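These are the structures in question, set out in turn.
What follows draws every value from the coordinates through simple rules; no lab data is involved. Everything numeric in this text was worked out from a predicted model, so none of it was measured. Cβ atoms are built from the backbone, for glycine too; each structure is taken alone.
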Structure I
Amino acid sequence: MRRAGADDFPVLERLWPMFRHDLSEVRGQLPDPDGTFRSDRLTAAFRDPGWAAYLALRGDRPAGFALVRALETPVRVLNAFFVVRGARRSGVGMTVVREVVAQHPGRWEIPFQDDNHTAARFWRRVAGELAGRDWTEEHRPVPGRPQSPPDTWIGFTV
């Protein structure tokens, strides 16, 4: 895992549609009319100083990414997290989360959708492993999408 620089943007840009495609199953979202998914968060991670992008590697191959926002605030948010299907269930995800969180110690919040059962299990396990029993979970409405079920947010401090 490494912090992504400008040279890594094309790699994350190619991984982004896979991430959004995975989420589309849970969120029921379709691509835009041109066949793309919105990528403003990915762009923000490379342009906004309050964001950071990380590239997960398995050897010299991209295995996923993490986007962090709110670095300038007391609570950091893991805004997007993706592991390529071929690297899932191999420990890559937990390793990346540990390393990203270690780069920015303090309070963390991570949103996910309860309907994404694999992600829900993963994030609850992450919270337990990183914070023991000292973590929270709450449901929050999705801004601008009143028709969507609320997101689940876990919080912990490292």
Structure II
Amino acid sequence: MQKTLVILKPSAIQRGLVGEVISRFEKKGLQLIGMKMIYLTDEILEEHYAHLKDKPFFQRIKESMKVSPVIVLALKGVDAVEVVRKMAGITNGREAQPGTIRGDYSMSVQENIVHASDSPETAQTELERFFSTTELFNYPQLMHPNIYANDEC
């Protein structure tokens, strides 16, 4: 089973979409193994978005991500990183396909509701950035046999 990180951005918090977005992940069959609300600092944003630090829009990202607290989620499932990325849709909400989170709820490149890890390696790094080992939970998912075939896990 793969683990991945999702950040519900201030745009999700401010628009009251938290329950809707989490519900979509749960309905898909992804297991919620960690969740907390936090304020992001400049330090953590510079670490998290280090690959964008030299871009002209980096300051806009930092300002946007500090408008309100965010909710960080740890999700688990078969191919969880890819599944979550497909559910999120492409970055630009205006271009994202209807049926995706961004396609249904976003009209922006920045105010696009969620951040999702882009690879299993990135997911591991991001999960370690936002969660201690005691904040991630390993528990049986009782509906597991109804979500996966017995040879898929």
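Here the criterion is distance in nm of label points 7 Å out along Cα→Cβ at positions 25 and 145, and among I, II the highest value is seen for II.
Across the set I, II, relative contact order in percent (Cα under 8 Å, 6 or more apart) reaches its highest value in structure II.
For which of the structures I, II does the calculation of distance in nm of label points 7 Å out along Cα→Cβ at positions 1 and 33 return 4.0?
Considering all the candidates, the number was obtained from I.
Name the one structure among I, II that volume of the Cα convex hull per residue in Å³ of 120 was derived from. Only structure I yields this read-out.
So distance in nm of label points 7 Å out along Cα→Cβ at positions 121 and 137, computed for just one structure, reads 1.3; which one of I, II is that? The read-out comes from structure I.
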